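Several structures are given next for inspection.
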Structure 1
Amino acid sequence: MNHKTITGTRLFTALLAALLVCAGCAGSAGNAETSGTTENTSSPSSDETTASLTSDDLPEKDFGGREFRIFSRLNPWYHGNWLVEEADGDVLNDAIYTRNSKVEDRFNLTFTEDGDTNTDRAKNSIIAGDDSYDIINARGSAGFEYAQENLLYSIADLPYINLGKSYWDKQLNDCVSMCGKSFFPIGASNLTSYDYTHVLVFNKKLADDNNVGDLYSLVNSGKWTLDEYAKIVDTFSKDLNGDSVMDEEDLYGYLSQPKAVLPAFWIASGVLSVNRNEADEPVFTMPSDEKFLNVFERVFAITYDNNSWFRNSSETNYDDQFINMFQNNKALFMDITFFYIESLRNMDADFGIIPYPKYDENQANYLSRIENCELTCVPVTTDPEFASIILEAMASESSDTVIKAYYNVTLKTKFARDNESADMLDIIFNNRVYDLGDTVWGDKLRDGVFKEMFTNNDRAISSKFESMRTVMEKTISDAVKGFSGAGN
């Protein structure tokens with residue numbers, strides 16, 4: 001098998017896979033308060049149903065050695081590559097290699113992969129009319145831009161994509177649809193949304209030493225709420241060296257990047273910055289959302305008023321300072337994505353994994369934030385039949401190889417240090433949320449406004465709403481206009 005990959009680019013060992021339930025994409029995430037427990041659609045009730053949902057219905061095709069050309073955005077904080085160079089004995093690496101080999105053999109084709117830290121080169125090839133790539137895995141904002149500029153086939157133009165199959169993340173595709181149109185077939189073969197899932201890890205030694213109690217029982221009983229979280233962290237921080245200066249040598253309740261704090265808690269509380277109307281058009285709802293205002297005020301009070309949060313201005317996706325502090329027993333909780341949990345494998349003290357707390361006990365589900373994901377795009381310069389057949393086959397085969405290898409072997413065996421953490425993963429993956437104001441339009445809201453507000457302890461939210469509304473209404477108007485005129 002000839003897998004051409006970016007020189008020097010290797011997959012790490014953590015690949016996350018489970019079906020995404022994107023709570024509230026069709027309305028408000030707050031609907032989770034009255035809904036029942038969200039079912040994981042990857043677990044049908046019978047073997048026959050399972051087979052029908054995980055097996056594709058593709059025709060027999062022989063592509064005569066044709067290349068399927070992938071362009072991927074590559075960065076160090078997620079798994080951007082779809083290809084691996086060879087089998088090397090690692091369970092996940094070999095599962096990916098096996099998946100690719102099976103699809104190559106089935107359709108008599110060869111995968112190739114190009115990439116860069118952005119997808120500008122791929123976009124320019126489409127504009128030039130060059131048939132250079134069959135799919136492009138682009139940043140969320142870039143994918144939306146390409147769709148608005150009519151550079152992509154919509155899913156309606158891709159004859160062999162069947163979103164009714166369980167290997168497609170239907171809810172996530174609903175999250176990134178607009179005006180009834182979908183352009184980004186995201187499924188089991190695209191692992192970046194799983195890499196970007198945020199959770200809380202907690203230091204078990206500190207929890208035991210400080211009589212925090214059984215956090216797993218709190219979660220399982222439905223009583224892990226914002227109030228319970230506040231009770232724990234409000235009195236947790238301590239000036240360990242007695243110098244009257246709270247710095248990295250002291251003890252904290254919570255570690256997180258400034259830009260991640262507010263969205264993690266508002267999403268966990270069932271709030272979305274951008275909702276949808278009946279026409280599947282985005283609506284900026286924050287200014288009129290009383291629940292958001294309450295969460296906003298509570299989070300500032302919890303993190304700042306009692307020094308529970310280690311104050312910093314970090315903007316990197318991975319911060320050695322946070323990891324070192326957590327491993328050296330300087331914080332009870334730390335925000336982390338699943339991609340980086342591997343960084344804690346050598347930690348002496350045990351740690352556990354739990355979701356962020358619910359708003360209150362009336363909220364049915366724990367909701368976990370997806371910071372972003374790469375959007376799989378099919379450029380208008382390629383053959384839509386060819387692209388859709390191989391995308392469907394890759395997603396189908398991934399559900400039978402990569403997902404099983406990762407979720408059941410690597411994640412629950414290598415990373416989870418106890419059975420309880422493994423159980424928490426099911427809760428987390430069954431209810432994840434993709435908020436447009438935190439992802440595709442994160443530069444407008446999350447990074448454009450809330451990151452600076454939180455970094456500077458600026459709680460004057462009312463004065464920011466008018467400027468936010470102006471920016472978001474223009475952004476949404478442009479997106480609706482572009483999507484309405486693009487694709488089918």
Structure 2
Amino acid sequence: MIYDIAIIGGGINGVGTALEAVSRGLSVILCEQDDLASGTSSKSSKLIHGGLRYLEHSAFGLVKESLQEREVLLHTAGHMVEPIPFIIPYEKGLRSDWLIRLGLYCYDFLNINSQLKKSKTLHFDDSNEVSQNMNPIKRSIKKAFQYSDCTVDDARLVILVAKLASQLGAKIMTRSKCVDIQCDGNQNWNLYIRNMRDPSCPLTSIKAKVLVNASGPWIKDTLDKIIKLPSNYQVKKVKGSHIIVPKLYEQKQAYLLQHRDGRVVFTIPYLKQYTIIGTTDIAFEDEPQTANITTEEIEYLCKVVNQYFHHPLKEKQIIATWAGVRALWDNGSVNPSQISRDCKIDTQLNSIQHPPLINIYGGKLTTYRSLSEKLINQLATFFPQLKKSCSKELILPGSMPYNTFDNFFASAQKLYGFVPTTILLRLARNYGYNINIILKDYQQFTDLGEDFGHGLTQKEVEFLIQNEWAETCEDILWRRTKLGLIYNNVQIKHLDEWLKAHKII
């Protein structure tokens with residue numbers, strides 16, 4: 001078989017391109033060397049947002065596009081895209097209050113028909129002790145600004161986009177590394193794939209008419225060493241690091257904290273028990289898989305938080321960290337924070353030396369769908385049978401519009417009252433309507449098989465293996481459930497042994 005499109009990379013841009021292509025009538029195969037979202041796409045700030053700070057760099061088009069895509073995801077992935085208020089404490093000597101207010105006015109105006117609440121100014125009154133006791137911000141700060149954006153489980157977003165692409169006919173190959181690519185003139189690409197589960201197996205050969213390089217921070221290595229063609233853009237790798245700590249405050253709201261160096265740090269509620277703090281922006285030259293947070297980054301993040309919050313944050317409170325590397329197109333900015341987050345689609349369709357090749361540089365989690373639509377649109381002359389894009393309306397597996405989630409969960413509680421509420425809520429946020437696949441036909445919690453800890457049952461593990469390409473403890477505990485944050489070594493070892501005993505790994 002000769003596929004219309006072969007895609008290298010199982011991050012958000014790769015799976016998004018796969019879904020866009022297959023939904024428009026093209027045959028698609030995607031190869032990922034590890035697990036889906038095992039690279040940068042699971043190491044984000046976990047936000048679906050317009051990018052308020054990009055307005056400072058006059059990126060109005062990117063912000064407008066991001067806000068529009070935020071609305072799409074509230075409709076198509078509403079069980080895991082949650083609106084949340086963001087608070088910007090105002091401190092003199094940093095950005096002026098009129099500048100912040102102007103930025104928020106533009107933010108509201110660029111998506112004037114948004115389903116979310118508009119921005120407003122907040123005043124903290126010393127006489128209101130209840131208000132002050134609920135406020136984690138230092139009492140010296142008397143004013144703040146509030147706007148709306150959304151949080152998301154980034155890895156699960158990738159997995160569900162891949163799942164829908166697979167349901168529509170795309171072939172998704174995980175743990176399948178492309179080790180060589182050749183072409184027969186300008187006709188077809190020949191990809192040679194190594195099965196990373198057993199590298200001693202013979203290579204698999206794949207033919208495709210168009211090649212999409214969506215390998216993220218590995219994009220230059222893929223071009224130089226595998227495709228063996230030059231890049232039309234210079235790449236600048238930027239590392240963003242985050243820390244997770246026990247929740248810093250009770251309210252379900254995020255904070256955008258300004259620092260005197262001009263950068264901002266978010267504190268974001270996470271899984272009801274934690275707070276995510278990030279991100280840093282640091283130029284990075286090493287291999288992406290070696291990226292880790294540094295002591296200097298930890299000190300920086302703690303310093304910014306302690307500039308604003310009552311109770312000092314200490315390094316010993318850190319539960320987990322991650323660092324992701326993004327391959328951004330180099331627009332000449334010296335400061336990594338000022339490099340454009342917009343995507344560049346390097347399209348090489350008419351070469352006499354090789355078949356059509358498309359390389360994806362940069363991009364945001366929020367705008368994966370619009371990026372994919374633009375990319376596939378460029379192939380209209382190459383594939384006359386190409387259908388009109390419908391991805392704005394494609395509901396991800398198990399999902400629903402965000403404003404119907406509460407009713408869905410209330411119904412689930414009636415149906416599955418035997419599942420503890422906290423566990424049922426986790427299942428609902430992870431799987432949406434697909435909890436019925438896991439829970440149907442059972443009457444009590446013990447019917448779901450072995451409990452590996454914290455409500456992760458045998459039935460859920462089997463669902464992840466059979467439906468979401470899960471194979472290892474890391475796949476299950478970190479990218480699909482986030483239970484790795486609370487699992488101890490004994491529980492991890494037991495799950496690992498179970499997977500091995502059932503010949504999963």
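Derivation of every value follows stated rules applied to the coordinates shown; laboratory data play no part. Keep in mind the model is a prediction, meaning the values are calculated, not measured. Cβ atoms are built from the backbone, for glycine too; each structure is taken alone.
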Origin of the value 0.85, where FRET efficiency 1/(1 + (r/R0)^6) of positions 256 and 424 (r between Cβ atoms, R0 = 25 Å, to 0.05) was derived from one of 1, 2: 1
helix-only ellipticity at 222 nm (-39500 (n - 2.57) for each DSSP H run of 4 or more, over all residues; to 500) from the coordinates reads -10000; which among 1, 2: 1
Which of 1, 2 leads on relative contact order in percent (Cα under 8 Å, 6 or more apart), largest value: 1
Test item: FRET efficiency 1/(1 + (r/R0)^6) of positions 112 and 192 (r between Cβ atoms, R0 = 30 Å, to 0.05) calculated as 0.95, pick one of 1, 2: 1
